[in-house]
Structure I
């Protein structure tokens, strides 16, 4: 997943707070609507909103734990906590949201029940769509500066910051799920066949499971450790190659320890005329130049070497 330099947790707080408040209020409204109407789509959507609200709490927890200082047991810090809790979000979305919706949809198809007070259901759907649209718009506004011309699909797939891609997928899924729920209830009312309510609920379940799988795949990749983007690696090589005393950059390896924390290991060929003291000074100069030019390069390890044929 690449937005180096834009992976701080602070800029996502507004988007997370907006999504949390929207989902909490919507969950309450949807559940009250379910009690009045008996619509399985409303019940599935209320559970979906509860799952989303809990997920926002998990994202905040991950951000806080990532800020802990390194310890002897975790000398590179806790930056990957953000990836771990984002992975838990995928698990929660899959189990609490997706699987419950699939079960409820199957139940309503095999044992259909009439929908009462459909006007209440449509009113709640309308209000929920407005709130979810506002939450999605907030996430889009925060993500746009980091996207830097990439398509939204590429942004989600290449971002090293987990929170905004999670919010974008969740909020988009919530809006599409509301459309499924509205269509299911509308068809059930128009046709007089409540099975359409169950079909709408099944569609919500399939949607949530698909989103959860995408999130799990992306977060798994980040947890395993992803390299910096090709553009970032070029910047690193340029900074090292232009450092005094360096003849050439032999090899550079990188790994993200968090969205804004990068481990850099490089082999460099230095001028052969350098004394041991001068070589040590050149290495220190390389580190200082790299940290100034690439601030997220938190851990830097440089090794002097020669090309094999030399």
Structure II
């Protein structure tokens, strides 16, 4: 029997709650500091409850918060035998709404996360392979710099004062330099890890995918998911709008990894020009009357499938043998 732990984490503290799989223990809660002392107290408390209720395993669920959860997760992986699942916040939010819970605070959220774990029993999230953690930090920092530079360029268009305009241009130049530095760090990091370098070279064998895009794909693709799940993970799955006689336009669901979805857009435009598989697919869709952006979105999905096939089968891209058909 499992003991499920729900964690609602914030910058400085976290709320935790316990629930047994058979429902004999529900919603025992504790709030602690988000630091080594708090994590150690959590481990001791959960271990005592595990023994008291004769549970054989502990399965902890924690929402992905953009980074606050990772120090705790890494510490628990090193210092405990807890199974850990990093949850999609949207899934938890929808679950809480389905329970018609009207009160929202940290202990309630922790209890609902524990209840979600007991009801849905998700698989544990595997620890990332060597080098992926650092690669993800670099690629996400690059994303941050690119967005900041875009903000400054947009702001520059509205500035009229010559002195302020000069300062904004200096800021843009600074971002340009930082972006070049981080891109070089990403390339160096990929080359320093043999497995990552091999996978980077495999991805770069696909026309349209360069070194930086390969690095982003390697850091953001979830290896525990199959190709169809990866498409949903990237927010590239089509969402139909239909009710009775009403037929709305299909759209991308966009509920997923924004960085992965964004990283595929420009490479897909390049692939439509230079990748024979993607180009044939795009022209086929256009000939059937599909709008251009619908065809581009479909090509983004196909390019992701091909990338996953290349990585899964550890073979270079071959336009005569589409890797899409090799993905189960």
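Assuming 0.8 is distance in nm of label points 7 Å out along Cα→Cβ at positions 184 and 200 as calculated from a single structure, say which of I, II it is. Walk me through the numbers before you get to the answer.
Working: I: 0.8; II: 1.4.
The structure behind it is I.
Using FRET efficiency 1/(1 + (r/R0)^6) of positions 104 and 160 (r between Cβ atoms, R0 = 41 Å, to 0.05), single out the structure from I, II with the greatest value.
Values: I: 0.70; II: 0.35.
Ranking I, II on FRET efficiency 1/(1 + (r/R0)^6) of positions 104 and 160 (r between Cβ atoms, R0 = 41 Å, to 0.05), first place is I.
Computing mean count of other Cβ atoms within 10 Å over residues 48-55 across structures I, II gives 14.0 for structure II.
Given a value of -22500 for helix-only ellipticity at 222 nm (-39500 (n - 2.57) for each DSSP H run of 4 or more, over all residues; to 500), point me to the structure among I, II it was derived from. Derived from the structure labelled I.
Ranked by Rg/Rh (Cα atoms, Kirkwood Rh), structures I, II are led by I, which has the greatest value.
Any read-out appearing in this document is the output of simple, stated calculations on the displayed coordinates, not a laboratory observation. Please read these numbers as outputs of a predicted model, since none were measured by experiment. Cβ atoms are built from the backbone, for glycine too; each structure is taken alone.
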